[in-house]
Structure 1
Amino acid sequence: MDLDIDGARGVLAAQSFSVLLGTRLTIFGDGRSELVVPVNDDLKQQHGFVHGGVVSYLADLGLAFAAGSVLGDVLTAEFKLNLMRPAGGDAIVARGHVLHAGKRQATCRCDVFARDGAEEVLCAVALGTVVKVGGAGAA
C-alpha cells in the first residue's frame, strides 16, 4: 500500500491523543518520518522539562510512521528508549528511519531532539520493531 504524506497526516489526525498534543507530521516517505510536538507548560514535569512520557510517545510515533511508510498499516511491537538528557525548548522533534524492513516487520531507529529556535539537542534515542497489521493507514 502506498500512502503519501497527506494520507499519513490523516492517520495522525485520527489519533485523538496526537491531536491533543498538537503533533505535526513534517516528513513521511521512503522509510523516514519527522514529527514535531510544540512544548507548552501542560507537557512539562515538576522540574520544567518535557515529561518523559511525551518523549516516549513521540519516539514511538517516529518509529511507527517511518515503518508505516514502507509497510503500510502497522503497530509497534516493542521499543527501547534511551533518555540522554532532559528535553526543553519550544518543541520536540522525532526523526525516525527504517534500518531494515521485511514483508511483515521493520527494525527502526528514532532520534528525539529538543528544539529551541533553530538549535536542536539530541535528548533521546529509540530502537524498535514495528509489525504490519494490514488494512489502510500508516501508524
Structure 2
Amino acid sequence: MRKALIDTDILSMFLRGKREVKSKFEEYLKYHSTISISILSYYEILSGLKHKDANKQLGSFLKLCEGVSIISITKESCQKSADIYANLKKSGEIIDDVDILIAGICLENSLALVTNNAKHFQRIKDIEIVNWSV
C-alpha cells in the first residue's frame, strides 16, 4: 500500500465515524506508522469545527492530530502547485487554490492522495487518487 496524504473530506468522514473510512485507516496503519495530512486540511477541519462551536469534536480532532504527521507547504511544493495552477488555467479547468496546494504537497512528497473529490483532482497530471469512502 503506497504512502498517502489524507484529504480533508476523508478526514472529516473518519471523524464522523464512517465505517468504510475507519476500516481503511486501520488497514493503512498496518503498513505505515502514521497517517499524513496537510497543514491545509488541518486548517480546514480546525476552522470548520471552531466556526460551529463543536468543542467535543474539536477536542477529538486535536487528540487525533497528536499522532498524525502534518505536512507543511514548502517552496518546492509551492512551485509544483504553481505549475499545476498554470496548466489548469491554460486548459480552463481550474480548481480551488487549497486543492492545488494539497496536490503540490502530494507531488513534492511522492504521496498518493486519499480523497472523495476525484472530480477535481483527476484534472492534475501525475497524481494518484485513492478513495477510501467506497
Structure 3
Amino acid sequence: MATWNKFNQFAEDLCKGVHQLHAAGHTLKIYLSNTAPDATADLVKADLAEIAGGNGYTATGADTQNDMTETAGTATVTAVDIVWTAAGGSIGPFRYAVAYNDTPAGDPLIGWYDYGSSITVLDTETFTVDFGASWFTVA
C-alpha cells in the first residue's frame, strides 16, 4: 500500500487560508512524478517534476472531486479514486502521486503517495490512486 506524506508548507497554507478543501471550494488534483518529493523544499507544483502527458495520462493530473466533513473537531477530506488507463503506449515510469491545489496562483502542494518503487503502466493496463474511505484528516 502507498504511504501518504504531507508537504510542510501545507500546514502553514492551511493556517493562512490558502486551501478550501470542501466540495464547493478549490479543485485538488493528483499528478504523477518520478522525482522524489522534498517535504521541506517543495512548495508549489513547479518545484516537483511531473511525468510527460500522453498515452492516457493528461498533463496537470486529474481532479480528486474532493469534499470535507467535520466531526468533533476533526476535518476529514475525501476524494473519488482516480483511474488512469494506458492507451497507445505506456504511462510512466513514476513512483509518486502528488496532490496540489489547482485553484490558487502557483498551485500549492499538499502531499504525496509514495508507491515504494517506480511503476510503468503498460498499454491497456490501469493504475488507480485509491483514497479509501477518507483521504486525510486535519485535527
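Bear in mind that the values in this text are calculations on the coordinates, not laboratory data. All values reported here derive from a predicted model rather than from experimental measurement.
For the reader, a short list of remarks on this structure follows.
- Label whose coordinates, when helix-only ellipticity at 222 nm (-39500 (n - 2.57) for each DSSP H run of 4 or more, over all residues; to 500) is calculated, return -17000 (choices 1, 2, 3): 2
- Origin of the derived value -0.39, -1.33, -1.38 (log10 I(q)/I(0) by the Debye sum over Cα atoms at q = 0.14, 0.27, 0.28 Å⁻¹, for residues 3-66 alone; candidates 1, 2, 3): 2
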